[in-house]
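J.: Listed after this line are the structures, all set down as structure tokens.
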Structure P
Amino acid sequence: MKTNKIDHICIAVRDLEQAKRIWEPVFGKREPDDSYIDETEKIKVARYYLGEVGFELMESTSEDGDVARFIDRRGEGVMLVSFKVDSARDAMAELEPQGYPFIGGARPFREGEFAFIHPKKMNGVLLELIDDKPERGLKK
């Protein structure tokens with residue numbers, strides 16, 4: 001599998017608006033480069049581009065969402081690292097036979113897909129493989 005670059009890093013937060021006030025002065029930005037709500041994943045996201053890498057602040061939209069459960073177990077902090085790949089499905093097909101456990105299958109996002117490798121395999125880090133093209137139409 002070829003990893004093209006780090007796509008983004010996600011920080012799980014309890015209060016997105018409060019987190020934005022904390023992080024934006026450090027980024028030198030007054031607003032996110034991209035904001036969205038993903039109903040399926042139960043998250044509200046503010047994404048900032050630092051060079052070519054996205055830095056996301058994620059708040060759960062539901063008490064039973066993955067971000068809420070992460071915060072309950074570990075507190076706020078780095079939840080996920082995402083690698084850009086050519087094809088999430090091809091990466092899964094290559095890595096699964098080598099013993100990499102995926103959480104569910106490939107999931108749709110914008111113009112592409114993503115998949116999660118279980119953190120137990122990746123030294124406690126939830127690893128996402130994504131082939132999305134989020135740069136289109138977004139300001140950097």
Structure Q
Amino acid sequence: MKLLIINGPNLNFLGIREPGTYGTDNYETLCKRLKNKAEQDGDELEIFQNNCEGAIIDRIQQSYSDGTEAIIINPGAYTHYSYAIRDALASIKVPKIEVHISNIHTREEFRHTSVTAAVCNGQIVGMGLYGYELAMDAAKKLV
């Protein structure tokens with residue numbers, strides 16, 4: 001299975017940014033962990049991270065024709081206000097799962113709303129980095 005994981009702004013600062021909320025593992029550790037899981041499961045995995053909304057939209061749109069079978073996305077702060085990312089996700093018909101390392105529903109009120117979740121098949125929050133692995137398993141069941 002060909003999986004695409006998209007990470008939005010500041011995810012590249014894992015282990016640096018608010019370690020009490022996001023943990024002390026860095027982004028490289030997350031990527032290695034996910035690549036190892038994909039290899040064990042016999043899946044093809046691409047991990048994409050960008051801090052720019054347009055680049056994220058471009059990558060989502062590219063998935064329309066590159067054989068991607070499922071998308072796992074952590075839009076970061078764009079979760080709460082990027083209708084442009086929402087619309088890009090809505091145009092792609094493969095399964096999509098939104099992931100958040102922290103439980104966005106127990107944090108600041110502005111984080112409680114996700115404009116992107118409505119166009120995803122599901123949302124995994126508050127499970128730390130393990131949430132990505134859960135999303136990988138769920139995506140395979142949805143295909």
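J.: Upon calculation of P(r) over Cα pairs in 10 Å bins from 0, in percent, for residues 29-84 alone from the atomic coordinates, which of the structures P, Q produces 23, 50, 26, 1?
T.: P
J.: Follow-up question, since we're still on this one. For log10 I(q)/I(0) by the Debye sum over Cα atoms at q = 0.09, 0.12, 0.17, 0.19 Å⁻¹, the calculated result is -0.23, -0.42, -0.89, -1.14, so let me know which of P, Q that is.
T.: The read-out comes from structure Q.
J.: Supply the structure label, taken from P, Q, corresponding to helix-only ellipticity at 222 nm (-39500 (n - 2.57) for each DSSP H run of 4 or more, over all residues; to 500) with the calculated value -10500.
T.: For helix-only ellipticity at 222 nm (-39500 (n - 2.57) for each DSSP H run of 4 or more, over all residues; to 500), the value -10500 is produced by structure Q.
We did not get these values from a lab; they are worked out from the coordinates using the rules stated. This is a predicted model, so every value here is computed, not measured.
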